[in-house]
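Student: Quick heads-up: structures coming right below.
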Structure P
Amino acid sequence: MDESTMDKEIINLISNWKLLRYDEMPNFELYSDQLISIAQKQMEPFSIVDSYQNVTSSMVNNYVKAKIMKKPVKKRYDKDQLAILIVISILKTVFSIGEIDEGIKHAINKNSYEEAYNNFCNLIEMSLKELFLDEFTEKNEFKDPIALACKSVASKLYVQYTLMVMREVENE
């Protein structure tokens, strides 16, 4: 695959990517495999880089043990847990689990899970589009920690993608 084809693919992927919003999540509790499947689908832009790791049940169990995610009730997870899993899965590409936990606690201390998660969705989508599509508007400056975290995730993904493309071109 040549560089321009890969660029078109990533531009198409980023321009069409939209995280599932809180009110779009299932209104019923999920088993672990359902939770992981939904979270995995949200990670599509991140799967383009070689270093991407799929969301696994071991990861979910570790997040529960670390008390970043609430324990499931009767082996079922709710919207709050799904939202947290998606946020962790995205932010762990840049930040330690401790930093992510601290950020999540800060965000939900100020807002509901729904507000905090939807704000995160808006910021990460905007950050990726800024880097990959140059669609960022001047009115949205990156001054708060959550916005900076989202920009950092997008920047790292951009660097990883650029390096991967360079490796692919070198190997042709």
Structure Q
Amino acid sequence: MANKRNILAQGDRDGACFLYSIANAVTLLTNKPISQAKWNNFTKNIPVRIDDFMNGNGTGRFDDNHAIFETIAKKLIETLDVQATVSSTNNLISAKTLRNEITDNSVIVTAISNGKHWVAVSDVINNTIYMACSAEALENLNNYQENTTKNLGRLYNAENTFPNLNIYKNYGLKIELLRTA
């Protein structure tokens, strides 16, 4: 039996982790999973071409235009019937600065691995970063677990230390919940 997987899985060829990170951020803030109907509405309302995400390039075309990330996130969050503000930060230089952006009502969505993958950061405790990662279930199929953080009591399925994240250009989107409908 080969160790390398040859059968494609959802997510192998697309670059939709940014979309999943926005949906996961909403789940972290509301404690409600995104239904299939809401996901369908969510993906229909992407204010850019869907093939930008589905062709495997992800957000690469937008990496130097942070305003488009805010626009996409705001539009998608609106379709999920959630009222939230979205703002950019370029100050994610340490675990402490990342932790300062996260509150009871806010999370950070950021690109890790030097921009190769997007996650929603649910909590930071000391130098450990707790994340909702859309690829985690595929990458750790046999050992997949969802837990809650001790500090904010939020879901996470991946953790790492700040230096190992390699946050792209110290950039992230702060999503702050105002209220849910």
Structure R
Amino acid sequence: WRWPPVWGINQYYSFDTLRVNWRDSLPPGYTITHLDAVLLAEQGLSLPIHIVDSIRLGWENEANFLTNGFGMAALYDEEMVCWCLADVTVGDACEIGIETIPGHRGRGVATAVTAATVEHYAAKGYKHIGWHCEANNKGSIRVAEKVGFVMERPYNDYTFGYEESRHYAELGRLYF
């Protein structure tokens, strides 16, 4: 590589016991639904680029995700505003990730979507559900712990960006 790695401290959480009934905790005006082919088609061009990137990063393409992965999404006025999906599944283990559009953060939507996703995976027989987040991502940590994840360990994370400009933007984010 021609540029230095982006270094950070992450935390790894594993699911213990579901502590939230997502049906009772979902704020008014929101609905939770499966992230399936119908929803992806309905969202079309309005589908947030972040979810497209998440699916392609973990699953290569939407077809592979729909065949081998799973996710849940929160809709508000028919717009997808939060999603939780499997980044990877192997045997009876999976790793999940979540994202919420900024205008809908801090309302309990992420907690409800994560709880619904965990409930689904547990019902399908997954014995280990993991969660990774940056050590300074207080919102992600709150959601994980509220839903029933327990921090197992911190770890160092080193990444390299494929595009030099994006790579240096990430380095700058760490220092400013």
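Student: For distance in nm of label points 7 Å out along Cα→Cβ at positions 39 and 71, which structure out of P, Q, R has the highest calculated value?
Tutor: Values: P: 1.8; Q: 2.7; R: 0.9.
Largest calculated value belongs to Q.
Student: With helix-only ellipticity at 222 nm (-39500 (n - 2.57) for each DSSP H run of 4 or more, over all residues; to 500) derived from the coordinates and found to be -20500, which of P, Q, R does the value describe? Intermediate values should be presented prior to the final figure.
Tutor: Values: P: -20500; Q: -8500; R: -11000.
Going label by label, the one that fits is P.
Taken together, the values in this text are just the output of simple stated rules run on the coordinates, not laboratory data. Everything quoted here is computed from the prediction, not taken from an experiment. Cβ atoms are built from the backbone, for glycine too; each structure is taken alone.
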